Every structure is written in structure tokens, then in C-alpha cells.
Structure I
Amino acid sequence: MVEINNLTFKQIKQLIIFILMGMLLLVIFMSIAFLAWNLIDKIFLQFNETIFQNIIIDLFGLFFLVLVGIELFETLQMYTKERVVHVEVVLLVALIAAARKIILIDYTTTPSDIFFGIAAIVVAIGISYFLLKKASSFNKIKE
């Protein structure tokens with residue numbers, strides 16, 4: 001009886017992951033369409049030199065949002081294959097999200113403590129990624 005419940009739990013978990021992957025794929029495609037529409041609309045149809053910099057910043061923000069979605073999809077895809085969440089991929093998603101925040105931040109109105117907080121997050125993610133890579137290369141050499 002325990003094995004049947006365990007098997008059912010695994011199947012339900014697998015189904016939930018596939019549903020999440022489908023929904024995330026839909027969001028990614030919609031985001032790409034929205035990005036393409038904004039690119040065409042704001043750059044080609046309604047070009048305005050005075051707000052060009054703001055338009056480019058908004059487009060970069062949308063671009064990074066699509067990248068975060070793709071990385072999250074890859075994380076779910078790896079989980080379905082290997083049953084393990086790779087910390088390296090999660091750190092890369094966090095780094096992309098931090099980069100997006102840095103690009104979108106309004107430097108004129110944001111208080112300095114926010115900048116220090118973002119800097120601390122980026123440094124912590126960078127150190128974590130470095131240590132993770134160093135540990136994995138050490139394990140490869142050891143084997």
C-alpha cells in the first residue's frame with residue numbers, strides 16, 4: 001500500500017511539473033510576442049527621440065524577463081530528467097533577475113540604501129556561483 005501511494009504521489013508531482021512547464025512555456029511565448037510588438041511599435045511606428053532612452057530601457061527589461069522565463073523552464077526541464085534542482089541554474093536565474101533590476105532602476109529617485117542592497121545581493125550571488133563552480137571543478141579533478 002505504501003508503494004502505491006508513493007507511486008501515485010510521484011505521478012501527481014510529475015503531472016504538476018508538466019502543467020507548470022506548459023504554463024511557463026505559454027507565458028514565455030506571450031512575453032516574446034509582447035516584446036516583439038513593443039519593439040515594432042515603439043521603435044518603428046512611434047519613434048520619439050526624446051523618450052528613446054526610456055524605451056530602450058523598457059525593452060531591455062522585457063528582454064531580461066524573457067531570459068528569466070527561459071532559465072526557469074530549463075530548471076524545470078532538468079528536474080524532470082534528473083530529479084535534482086541544479087543550484088547553478090538557480091543562481092544564474094537570480095543573477096539575471098538582479099541584472100534586470102539594475103537596468104530598470106530609476107537612478108534619480110532611488111535611495112542609496114537600495115543600491116547597497118542590490119550590490120550586496122549581486123556580490124552574494126557571484127561569490128556563491130564562484131564557490132559552486134570551484135567545488136564542482138575540485139570534485140572533477142578528485143574523481
Structure II
Amino acid sequence: MSDTEEAPAVEEVAEMSVLDALREVLEKAMIHGGLKKGLHECAKALDRRTARLCCLAKDCENDEYKKLIKGLCSEGEVHVVMVESGKDLGAWCGLAKLDDDGSIKKAVRTSCAVITDFGEETRALSVLLDYLQKQADGAEI
């Protein structure tokens with residue numbers, strides 16, 4: 001090795017949070033047509049067993065909706081990710097009006113969103129799938 005040869009640069013990658021990863025995965029799924037929003041569409045996708053991931057809002061007012069979605073997810077062995085706010089979930093699913101500068105002006109709440117097609121493989125998808133795998137392993141212990 002000569003003195004002028006440079007060592008390979010170590011790439012510093014910022015850690016991505018699970019919610020940021022979920023937001024990006026929902027956006028990619030929406031672009032590729034693999035996102036179902038609302039109780040009716042989600043229940044149909046879960047019943048047909050085409051769902052790969054389900055997002056459910058914690059602030060959903062109707063407990064029967066939560067029971068239905070969780071039951072269909074457990075029947076189809078689909079992972080459920082709980083999101084704090086239905087407005088956040090709605091905004092991430094594209095159910096929002098934007099200002100001229102791109103900030104959210106008004107977001108519509110949704111209690112549930114289901115991904116049937118992730119679209120493309122991204123770093124966010126791998127972060128989210130790793131998180132879900134850790135959650136599944138923790139539940140079995």
C-alpha cells in the first residue's frame with residue numbers, strides 16, 4: 001500500500017426513526033397504487049388477504065373499528081403499526097391540502113390505512129421491516 005493511497009471513506013448515515021420510515025413507506029406505496037385508506041377499503045384488502053402492513057390510529061373513536069381491523073390483521077397475519085393521531089395518518093396517506101410552500105393546511109383524519117404493495121425497496125422499508133421483525137420476536141418471548 002502506498003502512502004498516497006486513500007483509505008475508503010466511511011459513510012455516515014443518520015438513524016431513521018420508525019415514524020419517518022413509515023411516512024416514507026406510505027408515500028411510496030401511494031405513488032405505486034398500493035395504499036388503501038379508510039375502514040371500508042382496508043377491511044376489503046384485509047379480507048382478501050392482499051394486505052402486507054396495516055396502520056391504525058390510536059385516537060380512533062370507535063372501539064368496534066379497532067376490534068374489526070385488529071381481528072382481520074391477526075386472521076391474515078398482518079403486522080399492525082399504531083399511529084398516535086388519525087390526522088397524522090391522513091396527512092401521510094395524502095389526505096391533506098397543502099399551502100403554496102408545501103406545508104399542510106388541512107388534513108383529513110383516517111382511522112386506518114393498509115399497504116398492499118410497498119412499491120420499491122428503500123432504506124425506510126428496511127428500517128420498518130426490521131422494526132416489525134423485532135416486535136414479532138419480542139411478542140414470542
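General observations
- When mean count of other Cβ atoms within 10 Å over residues 52-59 is computed across structures I, II, the figure 13.4 traces back to I.
- For the set I, II, ranking by mean count of other Cβ atoms within 10 Å over residues 20-27 places II highest.
- Value -14000, calculated as helix-only ellipticity at 222 nm (-39500 (n - 2.57) for each DSSP H run of 4 or more, over all residues; to 500), assigned to which of I, II: II
- Of the structures I, II, the one that 18.0 was derived from, the read-out being mean count of other Cβ atoms within 10 Å over residues 36-43: II
- Here the criterion is mean count of other Cβ atoms within 10 Å over residues 60-67, and among I, II the highest value is seen for I.
- When relative contact order in percent (Cα under 8 Å, 6 or more apart) is computed for each of I, II, the largest belongs to: II
- Each of I, II could give distance in nm of label points 7 Å out along Cα→Cβ at positions 92 and 124, but the derived value 0.9 comes from II.
Just so you know, all these numbers are worked out from the coordinates, no wet-lab data involved. Because the structure is predicted, anything quoted here is derived from the model rather than measured. Cβ atoms are built from the backbone, for glycine too; each structure is taken alone.
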